[in-house]
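Structures follow.
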Structure I
């Protein structure tokens, strides 16, 4: 059974979910700042330069994007199964 939202309920739902998405982006940025400044990362990669740090952050972002896309397809297909 799917709930059909309209009007104020739809607006509130979209606003809430969008706000949570931006909250997660902020959390991820904070996580990456902690990772890049971590002593273990500097020891593992022999104090990486800006290019290596950019590559690490880019790989993280690409992985997050692919995870989000895969989740949307999985959620849609599981919702259609019911």
Structure II
């Protein structure tokens, strides 16, 4: 039996640069340590970013675990100009 791919997933924003995709539209399965989670939007998974692009691995993780979390941070380094 072949597992059917998810047609849509849900995007959430957490704290400390956390972004997540979840198979649960409420985000109830997302880790508490990056919450509270705020719903951003429903996302179709049939676009190129999920089939061959940057989000392909995230979609595989959602299919396996029910969610995928990424932490984004920016290091501006020394901005003193010295």
Structure III
């Protein structure tokens, strides 16, 4: 997706080339999400007593993802600086 965005912004790929496929996927996207939405609605009664646990898991997993990404970015920068010095 990022590569497509860059290609569209730089003009390497024309929007007219991508539009037919993107339009087809956009029209049918709702069919991909309806089962998950219905399942969440049915599970709300079960999750009502567990909401604090769900929020805690979401916060912890988000923080772990951010910390992991930051750590890998720092490693990448150290590796890149090491190559520049050689």
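Each reported figure results from applying straightforward, stated rules to the coordinates on display, with no laboratory input. Remember, predicted model here, so these are calculated numbers, not experimental data. Cβ atoms are built from the backbone, for glycine too; each structure is taken alone.
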- Task: Work out the source of 72 here, i.e. which of I, II, III gives that when percent of Cα pairs over 19 Å apart is computed.
- Result: III
- Kindly point out which one of I, II, III the value -32000 was derived from, the read-out being helix-only ellipticity at 222 nm (-39500 (n - 2.57) for each DSSP H run of 4 or more, over all residues; to 500). III
- Origin of the derived value 11.5 (mean count of other Cβ atoms within 10 Å over residues 27-34; candidates I, II, III): I
